[in-house]
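Every number in this text was worked out from the coordinates using simple rules, so none of it is lab data. Fair warning: this is a prediction, and the values are worked out from it, not measured in the lab. Cβ atoms are built from the backbone, for glycine too; each structure is taken alone.
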Structure 1
Amino acid sequence: MEKYTLITGATSGIGYELAKLFAKDGHNLILVSRTKAELDNVAKELASLNVKIEILVKDLFGQNAAAELYDEVKAKGLQVNILVNNAGQGQYGQFKDTDIKRELDIIRLNICSVVVLTKAFLKDMLAHNEGKILNLSSIASKGPGPYQSIYHGTKAFIQSFTEAIRSELKDTGIVVTALLPGVTDTDFFNKADMLDSKAVQDKSKMASPADVAKDGYDALMSGKDMVISGTMNKMQVGISGITPDSTVADETKKRQEPVDKSKK
């Protein structure tokens, strides 16, 4: 049975760049996104790399979507030996003002879909005693995030979850890796309604999604537990690790507050 790499959120940003890296190294792909037209475009682009590409349209905000995705992969008779849990979203604003329905959708996407897909495909990997899982964490996982309280909270879960299951699987043939980007030049901030934040005003300070993807790809393939992408992000995480959480929260609030405070 031929092996496949499954990537969620595969049509843009870091997920798209990861798809290119895997395809260039000869990995067959299962690309997952909400929009068929975008999936078709990416599949067409990567077809020249002579790998097999399957596309699956799935909105992982849905309550049963992750389980349905796994069932569809199995129904096609495909073996996933690398799982990339990339899809994720945030919502910008003070918690007292943000939309609870959207926040619960984000928790379902950022946490529940990752847990369901990881558990389902991990069992298959263990049966073959081989496999790799790359979870998109964030430097947001390392501290509280005013104006992005739910997003930071979900990424803290993903980071802890990833490290925990990696330890459980230490004596197996399964590799589990967390990728921790910082501010990256993707559509994330537009989708999060975050364009007024001070943190995203200078695009020259944003990381390239291709560079972030390469860091994650290399870390996964070399069996590392985690990689913080970018020197400045490594320094920021290091400083946060020795700073009281209350101070980290206040400093993060200053960086992420709106340029025009009347919009907060």
Structure 2
Amino acid sequence: MNKNKSLKVGFIGCGKMAGAIIKGVISSEFLPASNIKGSEVNCEIAELASSRLGIDVITDNRLLALDSDVIFIATKPNYVSQVLEEIKSELTPEKLVVSIAAGVSTKKIEAVIGRNRVIRVMPNTPALVLEGMSGVCRGAYAFEEDAELVMELLSSIGKCIEVEESQIDIVTAISGSGPAFFYKVIEDMARAGEKLGLDYDKSLLLATQTAAGSAKMVMNRGEIPVQTLIDNVATKGGCTFVGITVMNEENSDKLFYDVIQQTAKKAGELG
């Protein structure tokens, strides 16, 4: 167990994203389940969340804040202000507020809770399999060590980078929403294989393992440009070259730019 074994972390809201972080942190042994607590809006939802996540889940947000060193705000964006108003009397200077609500700026959070330490995070669901990707930015009153603590926690469930808050909506589009985009690409490739006569399950395995292997190749490339990896496979005149040519003719770069640009725009509007 690490040096933060006494750290108490609370999650206000125990939905899919919070659940992915909670399960990942427990699975990685960064913290024991006994150090993590959640809160939900009613007894039935709290009981279901407790059973699903293996932690105590209560229905009192103020009590959760009182009993936590780090408080994750994991509600839908439109409920953030309401929750912050509810708990702000419990936010002593020693407590750190971490928001994973898309589109809600640290300034908006600080406008409600004052000069408290705030870290904003955009995580993603592959945290469930310890392959998460998170972006972190600091509020006006957060310390460098606050960001380091949150990044250490999130690095136990994948990888983490610190960015400027002006860039966090781009992070949301690339990695926060990105898993769904990659699932879509994998599914489209698998269905193409099926239409051409290959069993769907076999086609899906081919697409999935190829995506995983290709991602690992990019991660391990060192100083090699990604374009070099493409060129190494797409030998001029070969079958891969034909496929890349089709992608270029269909402006796949513009497609993905539009996907990321529109998703980032929506993320900014959520707040």
Structure 3
Amino acid sequence: MIEKKIFEGNKAELVVSGVDSSFMNSIRRTLLSEIPKLAIDEVIFYENSSPLTNEILAHRLSMLPIPTEMDLFVPKDQCVCEGAGCPNCTLIYTLSKEGPCTVYSGDLEAQRSEFSIKDKDIPITELAEGQRLILEAMATLGTANKHASYQAAFAVGYKNYPVISIDYSKCDLGKTCIDACPPNIIKKEGNRIVIEDIEKCTLCKECENRCEFGAIKVTYDPEKFIFRFETDGALEPEEVLKKAIEMLDKKLESFSSQMFTVEEEKQ
């Protein structure tokens, strides 16, 4: 069950309950390596007199966040064109600049305007007087288990939901736990110690270790997690999460079907 979900820009934060760490890790691994995304994987240089070599520029271009519609493209190796490159599997960008100037991601012109790069201020290189950069770049659909340039989600991580209990009959209000808390979420209100924003707790147990009277205990819920990740803007976080869940669901259906077949063969 998703108890809380926050999608702000390219970032996502969820509180998930009723699952275990193996489920959360499956989601994490799927987000990191199996979500299809467009990325530039081939560049034709017609002229490059910039300070950077073709290889370095190609690498920088490959890491640009290309707006992705997963249902509009197929992987190049699965396309009817047999890898030749066609509108079903390949998106073309062109660039032509002459210095003096800084070349930005926004200078790439998309073959289809709806796929223009949203973040237009990513610097690619600088051109001095008389230097030119003319190229054609091809973006294709792929996944991060093929190359890191196709990675759709970043900073993917989760932790168990903290549980902090305070025995007020033992608490002397000495504030040792307050001073010991790294995220500064333990506060004193009147004659009570309270926890503010428990989700910021790092489970370090410094407050528990410092309390001489054993008044505060820090544990965690083994079936509740805080899950966070972000994208580079090529895909929306909610879209990436939905795709990961769909992919896991299909894998489980396939595994269940295979298990059923094996059981039938044994009988």
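One of 1, 2, 3 was used to calculate percent of Cα pairs over 19 Å apart, for residues 159-238 alone, giving 42; which? The read-out comes from structure 3.
Consider the structures 1, 2, 3: one of them gives 5.3 for distance in nm of label points 7 Å out along Cα→Cβ at positions 135 and 223 as calculated from the coordinates. Say which. Label of the originating structure: 3.
Computing FRET efficiency 1/(1 + (r/R0)^6) of positions 23 and 127 (r between Cβ atoms, R0 = 30 Å, to 0.05) across structures 1, 2, 3 gives 0.05 for structure 3. Of the structures labelled 1, 2, 3, which one yields 39 when percent of Cα pairs over 29 Å apart is computed from its coordinates? Comparing all candidates, it corresponds to 2.
Once relative contact order in percent (Cα under 8 Å, 6 or more apart) is computed for every structure in 1, 2, 3, the highest value turns out to be that of 3.
Looking at FRET efficiency 1/(1 + (r/R0)^6) of positions 63 and 79 (r between Cβ atoms, R0 = 25 Å, to 0.05) for structures 1, 2, 3, the greatest value goes to 2.
In terms of distance in nm of label points 7 Å out along Cα→Cβ at positions 7 and 231, the structure with the greatest value among 1, 2, 3 is 2. The value 1.33 for Cα Rg over 2.2 N^0.38 Å, for residues 87-198 alone was derived from one model only; which of 1, 2, 3 is it? The read-out was computed on structure 2.
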